[in-house]
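Each reported figure results from applying straightforward, stated rules to the coordinates on display, with no laboratory input. It should be emphasised that the depicted structure is a prediction, and the values quoted were computed from it without experimental measurement. Cβ atoms are built from the backbone, for glycine too; each structure is taken alone.
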Structure P
Amino acid sequence: MAVKLIKCNQDDLHRLQEISIKTFNDTFKDQNSTVNMTAYIQKAFNLKQLERELANPSSQFFFANFTNEVAGYLKVNMNDAQSEEMGEESLEIERIYIKNKFQKYGLGKSLLNKAMEIAMEHYKNKVWLGVWEKNENAIAFYEKMGFVHTSVHSFYMGDEKQTDFIMTKTLL
């Protein structure tokens, strides 16, 4: 069964919000307080915020459809849409999430490959992402895909300061 990647637009706003909240909650709820999870989700995934992100020409979202269901999604940023100043030669994978029941079907690899394809189409020579230091499965996956730990930055889950590893893959 193949994964189908579909570029999102403003018509997908509500579906994007739904998958964003579901996958983020499933991924992080067991390691974070309900108060901090709620605060983050309300800030990051409210409709106005997602609408702004979808409208930004330097950001792109893609749904991963698998078995006729939205199983996950990808968000990439270039230029000034990047969450850290990494330069014009870089593309950021800001979000890559897969619903729990679709883990281990190769969807993450398909989404990462899409990000690499976009980076090459835009002549970027570096792809980077931030991953929570406690998300060991994701770190192992990114290492397997050729990313290396290059730095750290702070990520706020509600009022709690957390550490994300910056992982980078050089393309050229």
Structure Q
Amino acid sequence: MYFETFGQFKKQLAQLRTWLDLAKKHGEAKKFDPNLFLGFRLAPDQFAFARQVQLTCDTAKNAAKFLTGKDVPAQPDTEQTLDELATRVSSVIAILDGLSAKDFEGAATRTVSQPRWEGKWMPGADYFLQHALPNFYFHVSHCYALLRHNGVNLGKKDYLGAVDRRDPPAP
């Protein structure tokens, strides 16, 4: 289950990478600096677009770290352009590409803790279902919503990406 879900994380990150390209083209076509998107937010108390992208990446990368026990590189939150954000997204896809199903053996029972949890912890299965999955989709959805709200031509197919459809079984 974990390895397959990380495949979906990679797919959504690839979609996010595409949205960044579309945002850049949109800004250029409308004659404004596309990097203005980095500061856009949906509400005054929410993180701006750049931080939403960073948190999408960090959620996927850190979930891989916590569930596999493998180290992942730290990434400073210094991106100032859409191109730099795209590079960050691509780097996280590359990290996830380096994982195998075997890496996730024992993930459900790993102990997961973070400094902001003040010494508390969760088993890997609970962390994945209650924290990593909802957090990832929360932030990637905000990225999509921010771009769409600000005029980037995105639709549901752009969010979902390619979907494996099959012909009906033979009678």
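Using relative contact order in percent (Cα under 8 Å, 6 or more apart), single out the structure from P, Q with the greatest value.
Values: P: 20; Q: 32.
Evaluating relative contact order in percent (Cα under 8 Å, 6 or more apart) on every structure, the highest lands on Q.
Taking Cα Rg over 2.2 N^0.38 Å as the quantity of interest, name the structure among P, Q where it is greatest.
Values: P: 0.97; Q: 1.11.
The maximum falls on structure Q.
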3.7 is what came out when distance in nm of label points 7 Å out along Cα→Cβ at positions 10 and 146 was calculated for one structure; which of P, Q is it? P
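Computing distance in nm of label points 7 Å out along Cα→Cβ at positions 50 and 162 gives 1.9 for which of P, Q? Mind dumping the intermediate values first?
Numbers: P: 1.9; Q: 3.3.
Derived from P, not from the others.
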When mean count of other Cβ atoms within 10 Å over residues 2-9 is calculated for structures P, Q, the one with the largest value is Q
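Given a value of -11000 for helix-only ellipticity at 222 nm (-39500 (n - 2.57) for each DSSP H run of 4 or more, over all residues; to 500), point me to the structure among P, Q it was derived from. Provide the component values of the computation, followed by the final result.
Working: P: -11000; Q: -17000.
It traces back to P.
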